[in-house]
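Below, each structure is written out as structure tokens.
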Structure P
Amino acid sequence: MVIAGLTGGIATGKSTVSSILREAGAIIIDADTIARDAVQKNLPAWHEIVRIFGKEVLLPDGEIDRAYLGNIIFSDPAKKEILNKIVHPNVINKVAELIGKIGKETPDSIVILDVPLLVEAGMDKGLEDVILVYTPEDIQIKRLVERDKISDKDALLKVRSQIPIEKKRDFATIIIDNSGPIEAIKERALEVFDILKKKQL
């Protein structure tokens, strides 16, 4: 089994690369999906979030309002750290459980850990390969403004709430540059898949 981490910054195109790798035959472990599941209504992480952040973070149906909570943590690094400490252990434990299951059922798989905060959570430790989907900060901001219909200032705030994309390059063993057209990123993603496949031999 080959296990690689996949990370990026906001609006770098990580989800696009993840989809291409999935179509090529990789098994994707999606940390965002695991995190969403971990904070569902009445689960331990849900109770902890409501206790710390208040009932204002709840939707009418009692589920966490992810957009509202996101706005809080983007503008307050201390609260972001608190939230990460609640959610990250759940994600790390579930990822380990899924890797164990895949190892037993399909040991010749290529497994991609799709984790936006791979480096921040320390989940890059022990991985032979960390794939970074990279775009320069100015393109991140431009894409974020277009995608989320927000101001340049708000886009910059969101981008700067993460480890700078240039610093993430230091942790990467493989870089997929997503500054150009979709055809280029698809070609590079498939090249990377072939690199990982060769490691199975």
Structure Q
Amino acid sequence: MNFLQTFFKAVAAGLSISVGAASYLMCDNKIVGALLFTVGLFTICFFGLNLYTGKIGYLLDMEHPVDCLTIWFGNAVGCVLGGLLLRLALPRLAQTARALTEAKLSVPIYRAAILGLFCGMLMYIAVHNYRENPHMFGKCVGIFVCIPAFILCGFEHCIANVVYFTLGITSVSQLLPMLLMTVVVTAANAVGAVAFRKLSLAFSKKGK
């Protein structure tokens, strides 16, 4: 897969996550909102788009690991673009996102890292199940269970946060904390996904 194809499939994935994030923010009921957020990952998996948190678990198996950086930046571009358009078209989303943004930025960075680890783990489980499960129903169950679980638990997803921050930013002074949290959560998502993949493979080999 060439650079432009990788990048634009990542931008499309970022836009998909923007739709999922908007669906979540529009719902007063958190459970319903968390379920609707799954439209983002379902779209990505169904159309074979590139999502950083869906690919990073396979980092150590990749022929070109640098593609993960391309995918991350493409996701960020799609999320910022989607967030700006949604902010313009649906002011209510921006109001809701402000409170969520402030809450996220108030979390100590070590806690954000731990929450990012668990999110990375659940994202890997959802994506790997979609890849390996032979039945469409089973593929969907993984998405519709893992994604609401990470949202309702408050786990941190680096790509979704780009949407929330784009919608919820109110001051330039927030940029540095946002950048720091994004970098930390990006790394934590990766560690959680890669570590869980290695552990699950180790146990499956022992079982054989």
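Values for this structure:
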{"quantity": "Per FRET efficiency 1/(1 + (r/R0)^6) of positions 50 and 138 (r between Cβ atoms, R0 = 35 Å, to 0.05), the highest-valued of structures P, Q", "calculated": "Q"}
{"quantity": "Among P, Q, structure where distance in nm of label points 7 Å out along Cα→Cβ at positions 66 and 146 as derived comes to 2.8", "calculated": "Q"}
{"quantity": "Given 19, 11, 7 for semi-axes √(5λ) of the Cα gyration tensor in Å, for residues 130-169 alone, calculated: source structure among P, Q", "calculated": "P"}
{"quantity": "Computed 29 for relative contact order in percent (Cα under 8 Å, 6 or more apart) - originating structure among P, Q", "calculated": "Q"}
{"quantity": "Top of P, Q by mean count of other Cβ atoms within 10 Å over residues 34-41, largest first", "calculated": "Q"}
{"quantity": "Given 54, 35, 33 for Cα extents along the principal axes in Å, calculated: source structure among P, Q", "calculated": "Q"}
{"quantity": "Entry that produces -27500 once helix-only ellipticity at 222 nm (-39500 (n - 2.57) for each DSSP H run of 4 or more, over all residues; to 500) is calculated, selected from P, Q", "calculated": "Q"}
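Bear in mind these aren't lab numbers, they're just calculated from the coordinates by the rules spelled out. Just so we're clear, the structure is a prediction, and the values are computed from it rather than from any experiment. Cβ atoms are built from the backbone, for glycine too; each structure is taken alone.
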